[in-house]
Structure formats: structure tokens, C-alpha cells
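Please treat every number below as a calculation from the coordinates, not as lab data. This is a predicted model, so every value here is computed, not measured. Cβ atoms are built from the backbone, for glycine too; each structure is taken alone.
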Structure P
Amino acid sequence: METFEYQGRKIHRWVQGPSTFLADPVAGGRLISWFTEMADGSVRDVIYWPEDADYGDIGKVRGGNPILFPFAGRCHADGDTDCWEDQDGLIRPMPQHGFARTSTFELMDANESSFKAVLLPDVTACEAYPYNYEFRVSYFFSELGFQVELGLRNNESFPIPWCPGHHFYFSLPWHYELGRDCYEIHIPAKRALRHMEDGSLEREKVADKSGVFSFDEPVLVNRIHTHLQDAECTFGPKGGEENVAIRFKNEEPVASSRALVTWTESEEAPFYCIEPWMGPPNSPVHRKGLQLVNPGESSAFAVEVSLV
């Protein structure tokens with residue numbers, strides 16, 4: 001592991017075999033990019049990062065892996081958005097996707113193949129989630145991928161809720177001569193949902209029972225896939241080579257609670273987001289995927305991303 005300065009930021013770099021990983025652990029515990037050298041000497045970007053990224057305002061950059069904590073997606077309460085109702089019935093502010101992606105972290109440990117960073121709650125975090133806790137982000141890098149674990153320790157005398165997630169920005173397409181219509185994703189989901197403006201979850205018909213979708217299909221954008229029949233999702237060229245796999249590593253505490261979200265900004269965007277979440281958005285209301293961490297205990301949400 002080595003570090004270098006870029007735009008006033010201290011960027012960490014890990015090289016594992018053909019793979020190189022860049023991260024800014026202090027800025028949201030953010031993995032910035034992952035690229036790998038292919039057998040023919042070419043370089044493939046797996047995790048997308050824009051060349052004009054503003055590292056000083058990393059929370060707004062479309063790229064890397066923003067951490068979604070304490071709740072993934074938008075929260076609603078009492079007819080309003082960007083807020084939630086806590087266990088005592090109090091309405092508290094809650095930014096979309098929570099506050100971790102724009103928070104400062106402290107780097108606790110870094111070695112030749114991993115790092116761990118702990119969130120330092122600011123005023124926004126304390127207003128939204130006023131608990132005594134430790135939230136940590138841990139990455140473990142390997143030659144063909146990485147595992148990332150989100151951990152929450154409850155230091156309160158009562159249970160506290162969470163339903164976190166990841167917002168991976170994958171480069172797509174990764175062949176200059178191909179378009180999105182040349183790539184497909186295999187999602188083993190029995191149900192699909194849309195998060196409506198009023199906070200409700202509207203169920204959609206899953207027309208293709210095979211769970212195979214082309215990346216140029218509009219139905220994929222902003223879709224929440226649930227009732228996953230398998231812990232793994234794969235995507236890549238329709239020829240079947242160079243696939244990427246995303247795996248949920250924890251046992252599912254409640255059957256059919258976790259979710260996989262697919263989103264992109266536009267048809268021309270050079271990325272597509274495949275997002276493993278502990279549960280669908282607005283979890284404090286519907287409670288699907290919402291977990292309560294008991295006093296003095298810890299909970300973890302781990303995901304593996306690899307080339308297959």
C-alpha cells in the first residue's frame with residue numbers, strides 16, 4: 001500500500017496482482033476506483049471514477065462506492081421526505097442515502113491488502129441519528145476483487161435501527177466498440193419494486209422469470225429487486241466472458257429482506273450502478289430489511305465484488 005497527494009487529498013493505492021485499487025478513506029470511507037490489467041496489456045476500469053472529479057467535494061461525485069448509512073434510499077415521515085420517525089415517535093432529518101457518504105472518517109488501520117475507517121459524527125449525523133455508536137467501513141483487497149464490510153456497534157442501552165447499502169458505480173460499457181445493448185445482467189429476483197414520491201413501494205410485474213435483462217432496457221433504471229433467490233448477481237457481455245459478480249456474504253436474517261437496486265443517470269452515462277442493500281428504501285416505515293442492533297452488540301453487512 002502506498003499514498004500520493006492529488007488535489008489536496010491523500011489518496012491510498014493498493015496493488016494486488018493485476019488489480020489496482022484507489023481509496024480516500026477519510027472522505028466517506030470511499031473506494032474511488034478499481035482497474036485491472038488484462039492479459040493483452042490493456043487496462044479495464046471496473047469501478048468508475050470521472051476524470052474531472054472534485055476530490056474536495058467527494059460526496060457529490062458520481063463514481064466509486066458511496067456508503068449508504070444508516071438507511072439506504074429516501075426516508076419519509078408524516079408526509080414529508082428526507083426525514084424519518086424514530087422509535088420514540090420523533091421526526092428527525094435524514095438525507096437521501098444517509099450521511100456517511102459526505103462524512104469525515106478516521107483511518108484506523110491500513111496494511112498491504114486492507115483498510116478500516118470509522119465514521120466521525122458531525123452535526124448533521126447527530127441530528128439525524130442521535131445515538132452512541134461506532135460505524136466502520138472495512139475493505140479487503142485481492143487480485144480479482146474485494147470484500148467490503150459495514151459494521152455497526154451499538155453503545156446505547158436500547159436497540160438502534162439500521163438498513164445500509166452500497167452504491168457501486170461500475171464502468172459500462174468497458175469495450176469502446178460496444179454499447180449497453182451488448183451487456184446483460186442476471187438478477188435472481190422474484191419481485192421488483194418502485195419507490196414512489198410519497199414514499200410507498202409499488203410492486204412491478206417481473207415479466208422475465210429468467211432474471212436476465214439487457215442493460216439498454218429502460219425498466220432497469222431505478223428498479224428495486226427483492227425476494228432474491230440467490231446471494232449472487234452477475235453481469236457482463238452477452239457472450240458470457242469477463243463477468244462481474246456481486247455476492248451478499250451474510251446470512252439473510254429475514255427471508256426475502258435484502259434488495260438489489262439498478263440505476264444509471266442517463267443513457268449516455270459511462271456507468272451503471274448495481275447496488276446491494278440490506279433492504280428496500282424507506283425501511284423505518286415498512287421495516288423490510290430493517291435490523292435492530294441490541295445494546296452492546298454489533299451487526300455487519302458484507303458484500304464481495306469480483307471478476308469471474
Structure Q
Amino acid sequence: MWPLIKLIPKNTKFGFVRFSKAAAIVSVILCIASLVLVFTRGLNLGIDFKGGTLVEATWTQTIDQTQVVQALQPLGLKDVAVQDVGGTDPALAGKQVMIRFLAPDGADASATVDRVKETLRGTMPGVEYPRVEVVGPAVSGEFAVNSLIALFIAIGLVVIYVWIRFQLQMGFGSVVALAHDVILTLGFMSLTQLEFSLTTIAAILTIIGYSMNDTVVVFDRMRENMRKYKQMPLGGIIDLSTNETLSRTIITALTTLLALIGLTVVGGETMRVFTLVMIFGVVIGTYSSIYVAAPVLMVWPPKRGGEPPRKSNLVEGEEELA
């Protein structure tokens with residue numbers, strides 16, 4: 001057994017519901033601030049969503065980014081951006097850059113890429129191009145529509161799943177929590193200006209799944225406790241269920257964060273955006289499963305029928321994974 005796990009208490013008695021109103025106010029403020037950021041500052045849309053060309057260049061010497069931009073100016077390119085993607089690798093640091101640009105109006109994308117390559121070879125003899133991507137406006141628009149459809153389908157399936165397995169009220173609570181997580185994640189990306197790409201969509205969908213897993217664990221324990229303690233107030237049921245699953249929630253979050261931090265350090269520039277979004281999402285998802293999904297039931301209480309207590313099919317000390 002990992003000795004640090006013993007530091008996490010098994011039988012906690014925190015009064016989560018007592019702070020639910022304060023948590024709700026904080027969550028609403030953060031969601032409003034995130035939406036304001038998204039609609040005013042906007043997202044740093046990547047090539048997948050706004051179209052354009054990406055050329056990755058690798059050279060044997062340190063690449064002067066300003067010199068690259070100046071060399072490309074005569075080509076009439078739009079929105080030229082040069083970014084070092086060598087990371088902390090001593091062999092690549094400063095020697096690998098990612099160049100993004102839009103071709104001039106009416107120009108052929110393939111021909112423009114060839115001109116860019118030839119221009120850079122004149123500035124940096126022996127430069128290599130391990131990666132080239134060209135995305136047109138029609139394709140980028142299709143990516144944007146499909147990404148939105150994927151998000152709505154994911155959230156819709158979650159509602160149906162929780163409604164069938166538990167109750168409609170719990171399905172509503174899970175949707176509020178997921179909307180909370182997605183909005184705050186978009187606000188985080190707008191604030192940090194991390195690139196919003198198809199990789200980011202994958203991270204958001206993963207966050208939805210992670211948050212849903214935590215929420216279902218708490219809801220399953222609530223269902224058991226509502227049958228076991230029929231006279232206990234709903235607030236007491238929520239506190240009891242959250243405390244009983246708290247150690248599992250903490251351990252799962254910590255182990256996930258350790259893996260993500262490792263990927264952030266050694267995973268390179270492309271992986272770094274995914275892992276940073278995931279780290280933020282894991283923290284927010286853990287918070288929402290405790291202080292958003294369950295407390296919403298205080299506003300719309302679930303039905304508490306007269307069913308006899310059902311023996312749990314879980315092994316003592318273990319929690320169900322959705």
C-alpha cells in the first residue's frame with residue numbers, strides 16, 4: 001500500500017450542504033465571468049477551426065523567430081505566427097518551430113506551402129519539415145459544427161443514462177454540473193489563450209466523462225442511503241453519501257493529476273495543451289460532483305418511495321465506477 005493513502009481519512013463528517021449556497025454563488029459568478037471572457041476576448045482558435053496552414057520546421061541551429069517572420073513577409077501571408085515547440089528537450093530546444101499562416105486571397109494553398117518552404121531554405125539551409133497541415137475554410141467550418149454536435153450528444157446521452165438509472169432530478173443535477181464544467185473550461189482557455197483545436201474538444205469530452213463518473217458514484221450511494229435511511233432529511237443524505245465516497249474521489253483525482261502532470265512535463269507542446277485543459281477539468285469536475293450536482297437536488301428533490309432497502313452489490317470499502 002502506498003503510505004500516503006493512509007493520510008486520507010476514511011470516515012469523514014464534513015457538512016457539505018451547509019456551504020452549498022456559498023458554493024452556488026461562487027459557481028454562478030465564475031460561470032458568468034467565463035462567458036464574458038469567451039464572448040469578449042474569444043478563444044484562440046486553432047487551424048482546425050479557422051482554417052489555414054501549419055508548417056513545422058526543424059533546423060540544426062537555433063531558429064530566430066523574428067528572422068522567420070521577416071523572411072515570409074514578401075509572400076503576402078496573413079496572420080503569420082511562429083512558436084517554439086522544442087520544449088525542454090536539449091536536442092530540440094530553440095531548433096524546432098511551428099509556423100501558422102493563412103494563404104493570400106485566391107492563392108493555391110499547396111503552391112503557397114512550396115513557396116514558404118523554398119523561402120525558409122534560403123534563410124536556413126538544410127531545414128526540414130516533419131509536419132505540414134492545410135485546412136480549408138469549408139473543412140474548418142465542418143469541424144466546428146461536428147464538435148458542437150459531439151458535445152451536445154455527449155451531454156444528452158448523460159441525461160438519458162442518469163434518468164434511466166436514477167431519476168430525472170438527478171439527471172438534471174448532472175447536466176447542471178457538466179454545463180458548469182464546460183463553461184469554466186472554456187473560460188480558462190479564453191483567459192490563458194491556449195489553442196482551441198480538435199485536441200481540446202477531445203479533452204472537454206474526457207472531462208465530461210470524468211465528471212460524470214464522480215457524479216454517478218455519489219448518486220449511487222445517495223440512492224442506497226435514501227432506501228436505508230427513509231426518515232433522514234435530504235441534506236443529511238447528501239452529506240452522508242458525499243462523505244462515504246470522498247476518499248475514493250480524492251484518490252482518483254490525485255492519481256489522475258499525477259499522470260497528467262507527468263505528461264505536461266515530458267509530452268511536448270501538442271500534448272501540453274491537452275494535459276493543461278485536463279488538469280483544470282479534473283479539479284473542476286471533482287468540485288462540481290461535490291458542490292454542484294448533488295446540492296442541485298435541494299432545489300428539485302428526488303422522489304423517495306417506500307422501496308425496501310436493497311443490498312448493495314459492491315464489496316465493502318469499494319465504490320462503483322460508472
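Here mean count of other Cβ atoms within 10 Å over residues 58-65 was calculated and came to 20.0; which of the structures P, Q was it taken from? Value 20.0 for mean count of other Cβ atoms within 10 Å over residues 58-65 corresponds to P out of P, Q.
Given 0.96 as the derived value for Cα Rg over 2.2 N^0.38 Å, which of the supplied structures P, Q does it correspond to? Clearly, the read-out refers to P. Kindly point out which one of P, Q the value 3.3 was derived from, the read-out being distance in nm of label points 7 Å out along Cα→Cβ at positions 178 and 202. Among P, Q, the structure yielding 3.3 for distance in nm of label points 7 Å out along Cα→Cβ at positions 178 and 202 is P. Each of P, Q could give relative contact order in percent (Cα under 8 Å, 6 or more apart), but the derived value 25 comes from Q.
When mean count of other Cβ atoms within 10 Å over residues 218-225 is calculated for each of P, Q, the greatest value falls to Q.
Looking across P, Q, the calculation of distance in nm of label points 7 Å out along Cα→Cβ at positions 98 and 194 that yields 1.3 traces back to Q. Of the structures labelled P, Q, one was used to calculate helix-only ellipticity at 222 nm (-39500 (n - 2.57) for each DSSP H run of 4 or more, over all residues; to 500), giving -500. Name it. Source structure: P.
Quick check: 3.5 is what I get for distance in nm of label points 7 Å out along Cα→Cβ at positions 82 and 210, calculated from one of P, Q. Which structure matches? Let's see the in-between values first.
On the way: P: 4.3; Q: 3.5.
Value 3.5 for distance in nm of label points 7 Å out along Cα→Cβ at positions 82 and 210 corresponds to Q out of P, Q.
Here the criterion is distance in nm of label points 7 Å out along Cα→Cβ at positions 42 and 106, and among P, Q the highest value is seen for P.
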